[in-house]
Structure formats: C-alpha cells, structure tokens
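Structures given as structure tokens follow.
Just so it is clear, none of the values below were taken in a lab; they were calculated from the coordinates. Just so it is clear, the model here is predicted, and its values are computed rather than measured. Cβ atoms are built from the backbone, for glycine too; each structure is taken alone.
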Structure 1
Amino acid sequence: MASRSSNEFFSGYIVVRLEGLNPEKFINMAIKYGVTLWDVKRVNFTTVIFKMKYDQYGMLRGIIQKTGVKTKIIKKVGMHFIYKKALRRKVFVLGIGIFLAIIVYMLNIIWQIDIVGNKTVNTDIIYEAAKKAGLKEGTLKYKLNLRDIEDYILNNVKEISVVTIKLQGIKAKIEVVERKMPPQIKNLEEPINVIASKDGIILKISAYMGKAMVKEGDYVKKGQVLISGVLTDTQNVPIKLVHAFGEVIAKTWYESVKEVNINYKYEERTGRTAKKVYYNYFGKDIYIKNDNILFKKYDKIIEKKIFKIGNFSMPVQLVTEYYYEKTDKYKIISYEEATNIALNDAEEDVKKYLPKDAKILDKKVDKIIGNGKAKVRVLYITEENICIEQEIN
C-alpha cells in the first residue's frame, strides 16, 4: 500500500476519517461504485481511516446519505495540494519578497547622524558642514566617500583638529576633537566708554580702567556715560584715550499695568474640528488627510509619531494636526476674579523682560477697582549690572 501512496503523490490523495455504526457497508458500497480506497485501518468499532484519490471524494456524497455515516478529511497529500497552496500564497510570498527588499534597501541608508566630542563648537555647525559634504539622513552608504567628508569638515570648521566618521549599521557617527584655540584677548588699545544699558540709581561703581563719571546714589539714564575712556588733566583737558571697563551695579525697575473688565471676555471651543494627517519624510510632507482650515480662531494641537528601528529614530514621522474652532464669549465675573487675572497677566508680562541675573529687591502691587474694571500695576525693583561698552569716535 505504501507504493500506492507514492504513485498517487503527484496527482494528490487524501486521508479520510469515517465514523458510523456500519463502516463496512460504506466501504463495500464505495468500492462497488468504483471509488479507489487503500490503507484502510479500523481505529475502533465505529471509526475507520483510509486513503483515497482526492478527485473521487465527491462520489461519496450519495453513499454517505444512504449509510448515515460521517466523513472528514484529516490530511491532504501530494503535489496537487502543494501547488494550490503555493498558488494561493503567491501574493503573500511576493509581498514578503518586496518587504525583504525594502528592508535591505533601508538598511543601506543613513537614518541617523550622531556628533560626539564637541564641547564648545555648536553641533549644528558640524552637522551643516557634513550635510554640504554629502552626509545627511537618507543618503545611501555606497555613495559616501568618508575621507572627502572628513576633509571638508576640517577645512570648513576651523575649531576642529581631528574628524573621524564611522558607519554603524544605519547610523553615522562623527567623532571630533576640538582645536585648542588661543583665548580672545580684549583689545585694550581700543578707546571705549562704559555706558548705562537702562535707567537706574547707582548702588556701587568700580572703575578698573577709565574715569568714573557717576557716584553712588546718582540717577542715570539709558546711554549715559558711567566710566569714561577719556582721561583729562587737572584743567579737564583730554590727554589720553583708554579702553574703560569696570562694574556698575544699579537699582532698576520693571513695571507692567493690566486692566480687566468684569464683563470678562474669554474664548471657548465651538465643537467644530478639522484635521490634517501627513507623513513627513526628510522635510517633505505627504498628506493622507488635508482639511481646509476655515476657522478664524482655533487651538492647534500637533501629535508626532516617530518610527524607529531598534534604538534608531528614522527620519519618517506620522504627523497629525488637530484644529479646534474657538469663539469669543462674555461672562460677568467678580472684582476679585478680575483683580487676580490682571495681577497674573501683569506679573507674566514683567517676567518676560526681567534678566536672569537680576536680583529682586522688592515688589509693589497697586490696585484700582471700580467702574466695572480692575486695574493692577506691578513694579519689580531689582539690582543688576548695567554696564555696556561703546566705542569712542
């Protein structure tokens, strides 16, 4: 029987399980009707397993109805089924082939550029030099001449003495060693005045070079000479020009006034929305959805999904922009609420202009309430160095 299975392999055969009270009657009728069966094996009293030609399985329908048995194909064997299976999966196999080809192609592209070793040289300067030399995200590896790119960076970024570029998978690593640059020396031969950068009251003045023109307690205006680079004799006749420098600490102030009506105007979303969805690939946008934004006022929220291969970020982003229409609304608020809003707005306004190195000495708040309005004045009193240099013509 084994040889029969081998002979039928190319045309295809099936293994069938038969369940019924009289399996012998079914087998005898099948043989009588010309159905070829082989390797018939009884599993138990009601179950038989056998092999048969696949193209004869349809002939069993009438016999099954007459004998009241149940049949089930438990295995399909032969080239016929292998061919049909391969045919069904042709598109799938083709897709796998295309996918693998894309993966191989993508693995030969530079997706990420890392720059290491720079401490004082701006990373963007090195990146732009590499980009002009041909090394950028999206470049095929075989198109890169690393030696030429290294030479270009060295010739165009003078602060760098050594450049080494290594390709690590889909990443290019630019290692640099900075050149030891001589310290910048202030040109003390250049005639300079020290002037006030803003209005203030002098708290302390130290003239390291030049002549102090103001003293503690003096009120000075923006642009006023604090330390003069013009040296004079006892008759106040100029005898020498120098590069004046020093430190002048002054009391300064920052003020903001805000007014809020108790018939308070605010913005509220209407419920109308719009959306843009697109892929950003090397700075180019490919839109999937691109609604027209017809709103006069709106909130805009941007979500970005970055695609990665392992730990490497690919230069492909799925960007979704949400637009929420807004409209102006009015509501009556209390004077206390109006005062708090005005105070918060005034403080936020002052902080925009307050230098980071300014020392806050005091803060004063004045409030005027009435006639349907709350008016708040915030005054920050600070201490800071107000020196700036000005050339002497």
Structure 2
Amino acid sequence: MTTANVLQLVPALDRGGIARAAIDTAAAIVAAGGKALIAGGGQAMAGELRRLKITHLDVALDADGLVAAYAGLRRLREAMAGHAIDIIHSRSPATAWMARRLAREHGRRFVATAHAPGGAGTWTHRWLDEAQAAAEQVIAVSDHVAMDLRQRHRVPDSRLTIIRPGIHLERFDPATVRPDRVIRLAAQWRLPDDRRIVLFPARLTEDRGQARLVDALCELNRPDVHCLFVGAETPATGFERRLQALIEAKGLGGRAGIASYCEDMPAAYMLADVVVAGGDGEGFSRIIAEAQAMGRPAVCDAAGGAVEAMLASETGWSAPPGITAAFARSLERALSLNEAERTTLAARARAHIRERFSVERMGRETVALYAGMMAGAVAA
C-alpha cells in the first residue's frame, strides 16, 4: 500500500468531534508509515498529538471575516514550508477553500470530509459548501450526509466515499471503568441516588435540542427522572442562562441540572439510564455511538445521521423533529426497560458499534482511500 504524508485542516484543535476524528485518522497514518500533520488553533489536545508523533501546525483557521481568513491562509502557507505533504485533507467547509487553494498551488491531492449536511445559509456558506463538495474525493460521515452531497451538490459516487467515525472501544468499555470514577463523578454532580438519570452531553447551543428535551421532560412528568445537561462553558453563555431559566420556569429545578464539560465520559455514561442527543439534521452523533459502546439505550432525532449509530427500536429510539410528545414517548420506552432487557440491549449495542464504528475500521478505510489516490486508483 502506498503511504501518504497528509495534512489535515481543522477549524480548531478543541475537544470536539471533528478534532477527535482528525487525531484518530492521523494516528492511523503514522501507524501505516506516513507522516501526519494537523493544522488548527488551540493547545487543548497538543499533548496527545506529541504522544502520537503527529505534527501540529498551530494556526487558527476559524476566524470570521475575509481579511482574517486570508491572514490565516498566509500563516498556514508559512507553517507548511519545509514539510513534505502529499494530500491536504479539509475537515470542514470553513477550511475547504484553503485546502483547495493550497492543493492547486503546490500540486497536491485534495480530500474533504463532510461532517454535516450543507445548509441554505448565506452566499458565503453556500460557497464554502461548494468548495468542500469540489474535492477530488469527498468523505461523508454517514448515509445522511452522503445523500445530501448527492442531492445538493451532485457529487458522483466516483468521488464520494462513506467512512463512519470511529469509537475507541477499549476506552468506551463498561468493564474498564472503575467504580471509584463513577462514584466521584456522581458526587461532583450531586446526582440523587433514587432517580433514573437522563444524560445529554453536548455543547450548550440553540441547535442541539436541549430546550426540546426540557419540554419532553414536562410531557413525561416522571418525578423519578433526573436530567443532566453536560457541556457548560466558563463563563456561562447566553444560551446556558436561557436554558437554566427555562428549567426553572417549567418547574424542573429539582429534576434537571447543568454541568460543565466532562473529561471522563465513560464514567458519565455509566451513570446514565438513558443518553440523549438532539439537534435535527446532524451529520453523525459521536455521543450516540459512545453511549451504545457503553451499552446504554439512546434517544435522538429521527432526521439526520445520529440515528445511524443505533439499531432502531432495538438499541435506541428516535422521534420526528419538533414533535415533543413523540420524543417523550421515546424517552418513556427507553426508561421502561427491565434489567433483562437492558442486558440484552447492551450486548447488542456494543456489538453493533464494534462492527461498524470502531476507530480501527475508520483508520483502515481512510488510509486505503489515501493510498488509492496516491496510486491513481481513485478517480480525480
């Protein structure tokens, strides 16, 4: 197999799913004998990059405005100097135009991963989406995203590959989570011992669906259920304050809470009776995949790629976007499982993730795509 040296561009090297996918891919490149570089601002994951022998080009690529964007492109050109690079791989529409321009300037191959479907948005957003769809090879993270690329951008199958994000099954394994980690987290979050826990771990933003879950909890009307939204920032954002006000206004002050970002998500999932991921039209939900790997029943929107990480009505349940009563019914179904049903679900969910969403599989498929491009087997 032809080994490639690959530069990946991410908007920011934070703890989000895009950065996680880039690092996992880079680790696979290094394991295959190639050189892996990631460009993106931030030091949150710099230690992991050093440990994995991934070169970090600390250039902020998420700036707003034309002048700032071109300044980022200039700094990226300077940072690339002296590095042998075969393929430039964009991880978002915001970096796709940079990847395309640099690939043309330096005679390199251009790959783009679409992590979410495109949107109408402004002219600028549409232009960025078009730059992403114009890559020599476009990777879709789900069937949902692939369908959008075919329909919205007319990307032919010869340029389109579905590679699903991978989960570290050795980390997200109930058997490896020590009880003291779970106890520590329960105490930190002051979770009641006599309640069923609904966990919603995601950035607190308008489009993630936290407000709809509050409405569904009111519809559910179960005093034995406690909901925790994990993902608060410091200082609190405007949406976090609005979400807290909504919780109080709905009379859920003692049955729902907000917690900050959690480093130990395997322990967090162990505390959950049900894991929720919201937001209609998501390209993929790492949260659902991680929860399933931990053997937890999940609930999400039926529209979007999140539902692809579960086996419908077997390991998780979904509801049409905007229908609060349907979402409440899905929550009720997940909460009503008895112990035997939960045990069966856990085994089935974990097997599903192992088969389709392992990080090893994602790495193999991505490295094979790179190799095909280098060997000329993949159409440009």
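List of remarks:
- Each of 1, 2 could give helix-only ellipticity at 222 nm (-39500 (n - 2.57) for each DSSP H run of 4 or more, over all residues; to 500), but the derived value -7500 comes from 1.
- Calculated for structures 1, 2, distance in nm of label points 7 Å out along Cα→Cβ at positions 116 and 236 is largest in 1.
- Top of 1, 2 by mean count of other Cβ atoms within 10 Å over residues 340-347, largest first: 1
- Parent structure of the calculated result 140, given that volume of the Cα convex hull per residue in Å³ is the read-out and 1, 2 the choices: 2
- Which of 1, 2 yields 72, 14, 11 [semi-axes √(5λ) of the Cα gyration tensor in Å, for residues 36-179 alone, calculated]: 1
- Parent structure of the calculated result 1.10, given that Cα Rg over 2.2 N^0.38 Å, for residues 148-315 alone is the read-out and 1, 2 the choices: 2
- Which of 1, 2 yields 16 [relative contact order in percent (Cα under 8 Å, 6 or more apart), calculated]: 2
- Origin of the value 20.0, where mean count of other Cβ atoms within 10 Å over residues 212-219 was derived from one of 1, 2: 2
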